[in-house]
Structure I
Amino acid sequence: MEIAIIDECIVKITMPEEVELTISQDLKRKIYENTFEKGYKKVLLDFSKTKYIDSTGLGIIVAIHKQSLMNAGAAAIINLDNNIKSLFKMTALDRIFNIFDDEESAVGFLKT
């Protein structure tokens, strides 16, 4: 997982190759520590390196999305591979999340 600050108000998190049960709680804790606990409200999740995600991983993404909304912020997702994109469609999560094809569009959305 890599963390970067964009435009002083958006935290970009490059998710790991696998987002699954064995790392999920540690991953969630690190994300919360580096975003919400530091006062950031807008989160950009980059899945460019992610090849696998299980239901626990989906739960983390839902929790991040929910927390950002509770803080009057927003979350956006970029760079989903076709398999993960299909998983989002099968679970209807593509209707809930703000999914973008590129970082520029996602950052534009998060700045508003």
Structure II
Amino acid sequence: MSFEARAQQQGGMTVVAFTGDLDIASEGDATAALASALEFADVLVADLRELAFLDSTGVRVLISADLLARERGVRFGVARADGMVRRLLDVTHLDQRFPVVDDPAELAGPAAA
């Protein structure tokens, strides 16, 4: 399945919505989309709700984005999908590293942590 990343500004929050497969073939595009979005964001959300597939490479992309966001003082979070994408986020306990929510709007307010 093809991969696409679309960034949308919502106030100080930037949501990067992914569709398709986030794997080794799309790693560069996903990383570039998140890094570019950091330039204009107080809050960055990786929206995985339309993602069909996520593997360990995709998990690494998310962790790398979180590290870069922390270096720049930007809050990072993930809007999770259902199915196998949700299961992978659950078993890797990424919610202990950054917020994992059902809807990007949940991250729009002041930091909860």
Structure III
Amino acid sequence: MTQNAPLRAGLPLEALHGALTAGAATSWVLDVLGKKVLARDFAPAFAIKHQQKDLAIVLKTARENGVPLPGVALVHQLLSALEAEGRGEDGTQALFLLYEKLSRKEPTR
């Protein structure tokens, strides 16, 4: 399931968050940032611009050592799309806004 599949399917995000955080796969990020997404609070716990700096270092080091990191490169590009929209100061949970856009769904309120 892709990240925007729940949006496209019209699943209630509160119920999805509850189900995901009730199981063994839960994490601080899912619990805390998930609640921020539900509240449409994109204030940073860790700003996109800082994550991008770190990801750039990781990608440069990996490239110098011949290590492919396609997942890291993908996240870097997704966050670059948000930076292009002026969201570099937002928290990394603002990635949800990009998933909304990709799902072609109206923002949840």
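We did not get these values from a lab; they are worked out from the coordinates using the rules stated. All figures in this text were calculated on a predicted structure; none of them were measured in a lab. Cβ atoms are built from the backbone, for glycine too; each structure is taken alone.
Each of I, II, III could give helix-only ellipticity at 222 nm (-39500 (n - 2.57) for each DSSP H run of 4 or more, over all residues; to 500), but the derived value -10000 comes from II.
Determine which structure produced the value 11.5 for mean count of other Cβ atoms within 10 Å over residues 8-15, calculated from the coordinates; the candidates are I, II, III.
It was calculated from structure III.
When mean count of other Cβ atoms within 10 Å over residues 16-23 is computed for each of I, II, III, the one that comes out at 12.5 is III.
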